[in-house]
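These notes open a run of structures that come right after.
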Structure I
Amino acid sequence: MVETSAHTSWLPYMTKTYNYNKWVFDMYKEFVGKRVLDIGSGYGTFINFISNKEYVAAIEPSEECYNYLTARFSSKKNIELVKADVTAPETLGGLREKGIDTVICLNVLEHIEDDKKAVRNIREVMKPGGKFILFVPALNAIYGTLDEALGHYRRYEKKELELMLNEAGFKIIKSRYVNFVGAFSWFLYSKIIKAKSPAENRIVFYDKYVVPIVSLIENFVRLPFGQSILIIAEK
């Protein structure tokens, strides 16, 4: 059994949310190239969707998660596991020579204290024209006990995030809020009920019954808020 910390305690739940994970992947899959860097791979939940790519580098600073990934993916010749910290560029090693055309960073940036430095370092390992796929928690107003328990330094506003990426030298291609129902749920449990940890039964129910409906609605309607933000940027 893998031991968990505040930063990784939510990962076992994410392995049970196939509908949600597939929904998120479907939103960015057209931008994924052949040589991919996955930042903060955790338990490898999203690596499953890109495991057939020419080259996948999975960066994970957590010892517990790195060991888990090693046990799971070490036999895959196209997947390289890297124990590194994106705020410490010296640990990124030879990634600059790997021809990285896509960087995926899903629900990771909020765990990094110096997020601006992380974004700048991420850009440095990408080839020109490469795509940066970023997915983060949205709305400062719903930051609460769940964020604190999960080790989040912040949640983001879309304009604020776009500005940070522009200042780091990225060009925004796509930017949208995601999961409007989830924003209400997060507000309820994190700000009103003040829950200290995710509840597996609620997560599984939401994934099975709510996500199919919300994803269908958001295919046709773009709302000015949501639980998360998805941004596709180009170097």
Structure II
Amino acid sequence: MSSLLVQQSGPVVRVTLNRPEVRNAFNEQVIAELTAWAKSVPDSGARVAVLAGEGKAFCAGADLTWMSKMVGYSREENERDAMAMSAMFNALDTLPIPLIGRVHGAALGGGTGLAAVCDIVVASDDAVFGFTEAKLGILPAVISPFAVRKIGISAARELFLTAARFSATRAQQFGLVHAVTSSAELDPAVDAYVRELLTSGPEAIAGAKRMIAAVAGQPPAAVA
């Protein structure tokens, strides 16, 4: 069974993580399929993408069964998997179309990392986020460039070190989430963003995304 459900209707593509039995946790298959989908976007005719999770959670991070196998991996094998995951996040981060995160339930570890690479995140008020890696004795290394850029250094210091879980309302305070709704209003809120994005020129959106990445952190004189 595919780890992703991909449904495209005209210019809108909806991508749903499809491992509800493990709260849509990552493994090698999820990483490979998300990367392949992201690379296919320029030729798909899609203008807006929505990323969601099937079942009770958005994404609970790394699959514990997969992580347990990694204990026996060589250094080279661990580096290979880390590079594959990094490539997936980078492919999602650099999509030429807007990526909306539809977040409900748990979005932990790499699930919070997925939210960090979405252009817009709409979360239900029951969503729970957390950079929980330190609780497992590991670092949020792969997602750190995307997460720190999104939430800032001060929030990263608190949240990476405590590995504490936090609410959608708290996530909105430091820019990880853009809108918080009730569960009943989650899809209408996502759809409102979709409609708004479709009123902008696709080339202008793609250019704006590239521009933001290029000018972020630069002084005005460096990009004049």
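Table for the structure above
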read-out	value
Distance in nm of label points 7 Å out along Cα→Cβ at positions 107 and 211 - highest-scoring structure of I, II	II
Structure from which 18 was derived, relative contact order in percent (Cα under 8 Å, 6 or more apart), options I, II	II
For distance in nm of label points 7 Å out along Cα→Cβ at positions 59 and 139 computed as 3.0, the structure of I, II it came from	I
Which of I, II yields -8500 [helix-only ellipticity at 222 nm (-39500 (n - 2.57) for each DSSP H run of 4 or more, over all residues; to 500), calculated]	I
Test item: distance in nm of label points 7 Å out along Cα→Cβ at positions 147 and 195 calculated as 3.6, pick one of I, II	II
Per FRET efficiency 1/(1 + (r/R0)^6) of positions 115 and 187 (r between Cβ atoms, R0 = 25 Å, to 0.05), the highest-valued of structures I, II	II
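All of the numbers you see were taken from the coordinates with simple rules; none came from a lab. Please read these numbers as outputs of a predicted model, since none were measured by experiment. Cβ atoms are built from the backbone, for glycine too; each structure is taken alone.
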